[in-house]
Structures are given as structure tokens and as C-alpha cells.
Structure I
Amino acid sequence: MSNELNLDYSLLTPEFCLGGLAALILALDLFAPRFRKEWLPYLTAAGLVAILVLSLGWVNKESDFAGLIFIDNYTTFFRVFFIASTAVVALASAHYVQARLSNPGEYYALLVLSTIGAIYMAASRELLTAYISLELLSFCLYVLVSFSTSDRRSHEGGLKYMLLGAFASALLLYGISFIYGSSGSTFYDEIAAAYAGGTDGFELGLLMGLVLVLAGLGFKVAAVPFHMWTPDAYEGAPLPITAYLSATSKAAGFALLLRLFSGAFMPVRDDWQWMIAALAAITMVVGNLVALQQSNIKRLLAYSSIGQVGYMLMALAALSSASASALLLHLSGYVITNLAAFICIIAWYNLTDKEEIRGFRGMAERAPLLAAVLAAALFSLSGMPLFAGFFTKFILFQAVASEGFLWLAVIAVTMSFVSIYYYLMVIKEMYISEPEEPGRLQVPVLLSGLAVALVAGVFYVGIYPRHLLEVAEEATKLLFA
């Protein structure tokens with residue numbers, strides 16, 4: 001059997017490089033003089049950019065490693081996506097970590113290692129490989145969420161995240177056992193072939209497996225009712241890790257869901273379509289309505305992200321080539337927008353120690369660039385024209401409606417209007433309320449540059465999205481070949 005497997009380790013070169021980068025960061029943190037540790041975030045970002053460029057060597061190439069990991073445009077898309085997101089978070093962490101956290105080497109090394117798990121979640125073509133990849137990402141995040149040893153909320157959020165995460169992992173493994181029992185395999189293509197031949201005699205086992213797998217992965221992407229860890233983890237985590245949770249963690253979950261359901265479970269689409277449609281509807285409604293009650297910016301963005309998960313789940317319910325590419329487009333626009341928002345929040349918190357919404361009073365007077373970028377990001381999240389969120393939502397809702405889920409699209413549009421209210425609450429504090437303290441604040445050049453670059457991406461996707469949509473279509477094309 002081993003002679004039939006493709007064991008070309010060169011296919012995994014970017015991940016080997018990521019592992020080497022994590023080891024290098026730990027070594028420098030251990031042996032370098034203390035004053036040089038301030039260079040770790042820049043070394044991390046530079047190494048990630050180099051690995052990102054290396055990853056582009058697999059564009060338009062298709063191969064598999066031992067039948068477990070598939071390297072194609074879909075994997076390459078998410079390699080670039082996750083590595084770029086981690087590089088931005090590493091740079092955004094520089095001032096925050098230096099001022100507020102100890103052990104910077106472990107912090108940046110865990111960020112890099114979690115990226116490996118996220119990439120393999122997208123690349124896996126076998127259930128246990130996907131599970132191990134998910135656990136690698138999750139264990140890194142458990143530590144990172146509770147990394148702020150001086151903040152009690154960080155301990156509480158990390159503990160809740162870990163305990164509920166362990167429960168969700170048990171559900172997922174139990175679901176995998178049902179899928180294996182009903183199909184006789186854990187490989188996506190073999191599962192699909194088994195189900196294509198009919199499900200007579202094991203309908204209940206298949207249904208139980210689908211329910212448990214959806215529950216386990218629903219926790220990872222924070223779908224209602226598996227979302228209870230999200231506001232506490234978002235509020236307790238160090239701010240850059242909150243940004244990372246909202247970007248890489250959710251994107252990795254959807255990368256796995258899309259590969260899994262378009263591959264293994266497509267022949268039994270009728271058995272799971274209604275489940276995901278119901279999850280999408282309740283997630284959109286709960287996320288956006290509860291966000292109206294929030295007074296902390298991190299908790300507000302936590303519930304906002306839950307609402308966004310509902311929009312993304314619609315694409316899975318209406319799974320097709322068009323909805324898959326629309327999902328990748330929306331995911332990209334959402335992550336760029338969310339990172340832009342969090343860069344501004346991190347910079348403001350570094351300068352003022354404030355994360356309550358009322359603490360943003362007068363931000364337009366004291367830090368006008370940050371206020372402008374944050375306002376643009378919030379308008380984009382709500383789906384206003386000219387911003388990334390408008391076009392990506394338009395394409396997504398259109399793809400969902402064309403697959404017969406017009407009622408879901410109507411709920412999504414309604415909830416998008418609701419979201420405008422709580423985003424405007426923040427913008428009102430920034431532009432209308434008087435500042436609590438006078439005087440301009442000096443924002444570091446690094447964070448100002450990141451904010452400007454990301455908001456440029458928000459406008460680029462909103463005004464000229466054609467290129468990104470073509471990339472998304474190319475990435476998802478093979479899923480439905």
C-alpha cells in the first residue's frame with residue numbers, strides 16, 4: 001500500500017518553513033539579549049511574507065500527499081490568506097505585546113504554529129487529518145486567549161474556550177465515528193462514493209453523524225447555539241488575539257466545512273441542507289440582535305462576527321459553485337475589513353487603555369486617521385455601498401437566492417439593516433460626542449500604515465472586486481469538478 005502513496009514532502013515545504021520559523025522565534029527569545037526581543041514581531045512578519053511568496057509556487061498545480069493533504073488552488077488560496085492574516089496580526093501585536101505581555105517568543109511562535117493547523121484544515125481530504133489540524137489550531141488559540149497573565153478576564157475567557165472546545169471536539173469525533181460506520185471510510189472521496197450508492201439501512205447513523213459533525217464544527221465557527229464561548233473569549237483575549245480569532249479561526253472553520261461538504265457529503269445534500277439553513281437563520285438573528293445590547297467594543301464585534309457567520313452559513317446551505325466562490329469572496333472582504341477595524345481599536349487601546357464604546361468619545365478629534373479607518377470598516381461590515389461589505393454581501397445573497405433560498409436572503413438583508421444601528425452607535429461616539437480628554441494623540445507609524453493599507457483593501461474590494469472574485473472562482477472550481 002505504501003508504494004501507491006505519493007510521499008513527496010516538497011509539497012509541504014511552506015508548512016515546514018512555518019515550523020522552522022516558529023522554532024527560530026523561540027530560540028531567539030531564549031538566547032537573544034532582552035532588548036532585542038522588540039524585533040521579534042518584525043522578524044515574524046518578514047518570515048511569513050517570505051513563506052507567502054514561496055507558497056505562490058503552487059498556483060495552478062494539483063497533487064496530493066499520501067491521499068491525506070491535497071495541494072490545489074483552493075489550498076494555495078488559503079495558504080496565502082492565512083499567512084497574510086498572521087503577518088498583519090504579528091505586526092499589530094508589536095507595541096501591545098511589548099507593553100503588556102511577557103514571553104513574546106511563545107506568543108509569536110504560537111501564532112505561526114496555529115497557521116499550520118489552519119492551512120491543513122483547508123487542505124485535508126480525510127476526516128482524522130482535518131480533526132488533528134483543527135486541534136493544532138485550537139490548542140494554540142486556547143493558550144493565546146489566556147496569554148495575558150495579569151488580566152482575570154483572559155483566564156476566564158481561555159478556560160471557557162478550552163472546556164467548551166474539548167466538548168465540541170468530543171462531539172466532532174463521535175460524529176466522525178458515525179460517518180465512518182455508515183460509509184466505511186474517512187476519506188472524503190470514498191465517503192461520497194459510498195453515499196452515492198444509496199443510504200438504505202444506515203439513514204439514522206448518517207443523520208447522527210451529520211448532526212454531531214455540524215455541532216462540533218459549529219462551535220469552531222461560533223454558530224448559534226454553539227457560540228457561548230465567543231463573547232467571553234473575545235473580551236478576555238489580548239486585543240491582537242481577538243482580531244486573530246475573528247479572522248483566521250473563522251476562516252479556517254469555513255475552509256474545512258466547504259471542502260468537507262462539497263466533497264464527502266454532496267450526495268446526501270438533502271439530509272443536511274435544512275440543518276445548515278436553520279443554523280444560518282438563527283445565527284444571523286441572534287448575533288445581530290444581541291449585538292444591540294453591547295457596551296464593550298470587543299463584545300460588540302464578537303456578536304457582529306456571529307451575525308457574519310450566519311451569512312456565511314447561507315452559502316453552505318445553498319452549496320453550489322457560485323455560492324462557494326461567493327463565500328470565499330465574502331470571507332476575504334470580511335477579514336480585511338475586520339482586521340482594519342481591530343488595528344484602529346488596538347492603536348486606540350494602546351494610547352488610552354479604553355475598550356468600552358463610550359471610551360471612543362471624540363476619537364475623530366484626538367486620532368482622526370484611526371476614526372476615519374474605523375468608520376470605513378464599520379460601514380463595510382454593515383454592507384454600505386462603495387465598501388467591501390456591500391459587494392461581497394450582494395454576490396453572496398444573490399447566489400443564495402438563486403439556489404432557492406430567497407427566504408434566507410431576505411432575513412440576511414433585514415439583519416444587515418439592523419447591524420447599521422449598532423455600528424452607528426460607535427461612529428456617533430467617535431464623531432459627535434465630546435472627547436473625555438483634550439489633545440491629539442500620536443499614533444505609531446506602523447499601526448497608521450497598517451490601517452491605511454487595510455482600508456485601501458476595503459475600498460479596492462468594494463469598487464473593483466472582479467480580480468478577487470476571479471481568484472475565488474478559480475480556487476473553488478475543482479471542488480465541483
Structure II
Amino acid sequence: MRIPFLRSGGRRSAVSERLGGLFLTDNYSNGALDGGQCLSSEGGMGIEQRLPPAVVGVYDKPQAFLGGEKLLVVHDGKVIYDGQQLGEVTEGPKTVARVGRRIVIFPDKLYVDEKKGELLPMEAEVSGVGFVFGSNTISKNGGEPWPFRSGDAVEISGCSVHPGNDLTLIVRKTEGQVLTFDDNAFDEGTETGEVTVARRVPSLEVMCESGNRLWGCAGDTIYASKPGDPLNFYVYDGLSTDSYALGVGSGGFTACGQYGSHVIFFKEDTACKIYGTRPSNYQLMTTRIPGVAKGCAGTLWVDSEDMYYFGGGGLYAYSGGVPRLLSAQLGFIKAEEACGGVWKGKYYLSVKGLGTLVYDIAASKWLPWGPEEGVGMARTDGGMFMLERGGRLLQLDEGQDGEEWSARLRPFKDGDNRHVTYLSLVIDARPEDRAWMAVEVSFDGGAFKQLALFDGRHRGIRPVYLPPNRGQRLAVRLKGRGRCPVYAIERIFKLGSETE
């Protein structure tokens with residue numbers, strides 16, 4: 001009788017030292033993860049637990065968040081600056097930006113005066129009957145002084161006796177009840193109807209600071225305020241300190257930010273770049289590149305030489321040319337709302353409905369940081385903060401160790417389409433005092449079973465013997481509490497034939 005020859009690889013071993021790193025597409029390498037929580041990459045190539053965040057405040061119904069020297073939180077209709085309530089706003093999400101010592105809040109058109117600690121309106125308006133027009137003045141009878149400053153651009157409307165006085169002009173001086181403008185600005189006389197003098201601000205949808213100006217867009221128009229003065233968008237004096245406006249033909253802007261010496265206004269598939277140093281030499285260049293996804297303006301973050309943002313294809317890094325996709329190994333991620341920021345060489349991406357992922361920029365590695373969902377991230381001199389959708393204000397890396405964590409590795413590919421008998425695992429793990437880690441395995445998609453438990457008494461290399469098995473895929477899941485870095489996993493196995 002002929003005995004068929006069965007090829008067998010005998011006893012073999014394979015070590016996965018490059019552990020960790022989410023890889024959700026099929027071309028992964030052994031050691032990749034397909035899930036987990038509370039992981040980061042503080043020390044190298046293994047599976048490591050994050051430094052937990054600390055809860056430093058709770059804010060109901062968060063609406064906006066901004067860092068700097070002091071934190072600004074808008075929540076439940078209240079404006080909180082450095083822990084103090086300054087005033088109230090309407091319901092709904094807000095867009096905020098800082099120019100000098102002012103923080104502007106849209107669509108309410110309010111600003112925080114950081115020097116005075118006050119919440120004030122950006123626009124100002126005075127209406128009345130009997131305004132007297134001189135050749136270069138407007139006078140009113142009594143009441144509060146004019147709420148304008150020298151250099152403000154004001155819109156004058158409602159003139160019926162002299163309709164030609166309906167103009168937009170620059171205030172040169174304010175004194176009590178008298179506004180002074182350029183010489184021979186008006187037809188002289190007294191208006192019998194109601195006249196309105198107002199400082200207007202466009203209803204900006206996205207905005208940022210660049211060159212000490214507030215930049216933003218409303219509809220299909222890009223605006224820039226006077227330098228250092230986010231309250232004035234209509235000053236046209238023929239000077240380098242003028243405001244600026246440019247129609248671009250269509251709206252749909254999703255975010256804007258400063259990169260290097262220029263400002264970029266993003267749509268989902270377009271970037272409008274404005275170069276120059278003053279209104280007379282500003283130039284617009286439009287390019288078709290992956291832009292910022294709608295609802296993801298909070299992911300725009302500049303660090304070192306890169307601008308990071310979440311677009312239709314995932315997380316991108318822009319360095320002046322074609323953006324680089326950084327999240328190809330995660331497959332397609334859809335985000336209706338997301339925010340992010342860079343801290344200690346890592347980009348934190350928080351997506352509504354998904355939680356927070358962290359991208360190690362130097363190692364090009366993604367990890368599941370935690371279930372927290374942020375509405376904003378901000379950095380101060382004291383650290384990095386995330387405002388959760390549920391209202392908790394978290395300070396990264398400042399919590400206490402001892403939280404639960406997990407890491408689910410993708411099935412190991414050891415058989416090259418041949419049957420495999422796994423004999424044991426050899427795991428290099430270093431649990432700290434009062435920390436522990438359970439080792440669970442699954443064969444060919446079956447249920448996970450716990451086979452070993454590591455604690456502070458078992459530090460270093462330790463074998464985990466496997467029950468009888470024969471298949472093609474081994475999956476490992478680690479979970480525990482406290483800090484327990486895992487540096488390597490070795491698999492010891494035998495290869496069978498292609499069919500037996």
C-alpha cells in the first residue's frame with residue numbers, strides 16, 4: 001500500500017515584536033490590531049496603555065471651546081472664560097476665534113475682551129430722529145454718547161431729506177454727541193425721519209486668525225478685518241491697514257486656517273489659498289485637492305510644518321502640495337462631526353459615534369485611544385484639553401492609572417493557506433504593581449477563551465500553553481487594568497499539509 005507523502009513544516013516559531021497599530025484593511029501584517037480601547041504608544045513598539053485623562057470640569061450642553069492662555073467654554077447658553085461666567089448666547093453650535101486680546105463668537109457676533117473680562121457686542125447701532133448733518137459731521141440730540149471709535153466704518157441709512165447721505169464712511173473722531181468724518185462728506189441739513197448709523201459685521205460661517213486679522217467667509221465672499229480690529233470689515237482707506245473682501249463665485253466653505261504665510265479656505269474638494277501681505281497684493285489661487293469634510297472644521301490643526309485635517313477620505317497632512325492621506329490603514333471612515341489636535345507628537349482624532357483614535361506621527365501608527373467623543377480640543381500653557389460631547393472637560397495625560405483597557409489583535413497569518421497546530425504563546429509583558437492582564441484566544445473565528453492571567457508577580461517572558469487545535473487562524477485578545485506594556489508575542493506552532 002502506498003502512503004501519501006504529507007509535507008509538514010515541523011515545529012516553528014514566529015515573533016511579533018512590532019505590536020499594536022490599528023490596521024483595518026486586509027493587507028495587514030502580524031501584530032496589527034483591529035480594536036481595543038485606552039491604548040497609546042508612549043514608549044516604543046509594543047502594546048501600551050494610555051496615560052489616562054483627568055476630569056477637570058463638567059459643562060452641560062457644550063457649544064464651543066477655545067484654548068490659549070485661558071480656556072473659553074461656551075455651554076448651555078453661557079460664556080465661561082477662565083472659570084467665570086461673562087454672559088449668555090443663543091442655543092446651537094458656535095464658531096470662535098482669537099484676534100489679539102479679543103475672542104469673537106459667531107453667529108451671535110459677540111466678543112470677549114480678555115483685558116476687561118467682559119462679553120460685548122461686535123456690532124453697534126444708533127437710530128433716531130432729528131439727526132443734524134454738517135459738511136463732515138453728524139450730531140444727535142442728547143442720550144448716550146455715540147458707541148463708535150475713531151477708525152470705525154459705519155453705515156448710514158434712512159436719510160429722506162438728503163438721500164445722498166446714505167453712505168458707508170470712516171469715523172475720524174467721536175466727541176460726545178458728534179461724529180466727525182472726512183471733509184465735505186454730506187449735504188448739510190436736518191433729517192426729519194428716522195436715521196440709523198451702524199457698525200456692521202458680516203455673518204461669518206468659518207473663520208480664523210492670520211496676520212492679526214480675523215479672516216472668514218459668508219456665503220461666497222471671503223472677508224478680512226482691519227489688522228488687530230475684528231470689529232471692522234468695511235474700512236477702505238487705500239492703506240495697508242484696510243479691510244478686505246473678495247467674491248469667489250460659490251460658497252460651501254467648511255473650514256479655514258493659516259498655513260505658513262498664507263490663508264487657506266477649504267471646501268470638501270477645493271482649497272482657496274490667499275497669498276500676500278496687504279490688500280493691495282492679496283492673490284487668490286484655487287486648487288482641487290481633498291478638503292475638510294463638513295462638520296469637521298475642529299480637526300484643522302497646524303503643528304510644525306504640517307496642517308492636519310479630516311477630509312472625505314480620512315485624516316490628511318498638508319505640507320504645501322498634495323495632501324498626504326495618513327489613515328489608509330483604517331479603511332473608509334465617515335465623520336459627520338469630528339475634532340482633533342496635536343499633543344506630544346500625536347494627533348488625536350475624535351469622531352462622533354466612533355470615539356477617539358490617536359495617530360503617532362513619528363511611528364505612523366494608529367491606536368484606539370478611548371471611547372470619549374470630543375466636541376473640541378484646545379491647548380494651553382498648562383496642557384491639552386478635550387471637551388466631551390457629554391460635557392466633561394478632560395486634561396490629557398493627567399489622570400490616575402488603573403483604568404481598564406483592551407487590545408484585540410488581528411488573526412495571525414502563519415500557515416500560508418496550510419493548516420496550523422498552535423502549541424503555545426510566549427508573551428513578554430511587564431505589569432506594574434496592582435495591574436493585571438488576561439490572555440484570551442480564538443481559533444478560526446470561534447469564541448474567545450481565557451488561558452492566562454498576568455499580574456505584578458509575573459513580569460517578563462512567560463509561556464501560555466494552548467488547548468488542542470487545528471485550523472488556519474489564531475486570534476489573541478488582551479485585556480486588563482492598569483499599566484501592563486506588552487513588548488512581544490511569539491507563536492510556536494506546527495504546519496500541516498495544504499489539505500490535512
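We did not get these values from a lab; they are worked out from the coordinates using the rules stated. Note that this is a predicted model, so its numbers are computed, not measured. Cβ atoms are built from the backbone, for glycine too; each structure is taken alone.
General remarks:
- Identity of the structure behind 1.5 (criterion: distance in nm of label points 7 Å out along Cα→Cβ at positions 241 and 345, calculated), options I, II: I
- FRET efficiency 1/(1 + (r/R0)^6) of positions 25 and 425 (r between Cβ atoms, R0 = 25 Å, to 0.05) from the coordinates reads 0.05; which among I, II: I
- If distance in nm of label points 7 Å out along Cα→Cβ at positions 249 and 321 is computed and equals 2.6, the structure in I, II: II
- With helix-only ellipticity at 222 nm (-39500 (n - 2.57) for each DSSP H run of 4 or more, over all residues; to 500) derived as -25000, matching label from I, II: I
- Among candidates I, II, the computation of distance in nm of label points 7 Å out along Cα→Cβ at positions 17 and 81 that gave 5.5 used structure II.
- Source structure (of I, II) for distance in nm of label points 7 Å out along Cα→Cβ at positions 225 and 313, computed value 3.6: II
- Taking Cα Rg over 2.2 N^0.38 Å as the criterion, the highest value among I, II goes to II.
- Among I, II, structure where relative contact order in percent (Cα under 8 Å, 6 or more apart) as derived comes to 14: I
- Of the structures I, II, the one that 54, 35, 29 was derived from, the read-out being Cα extents along the principal axes in Å, for residues 353-472 alone: II
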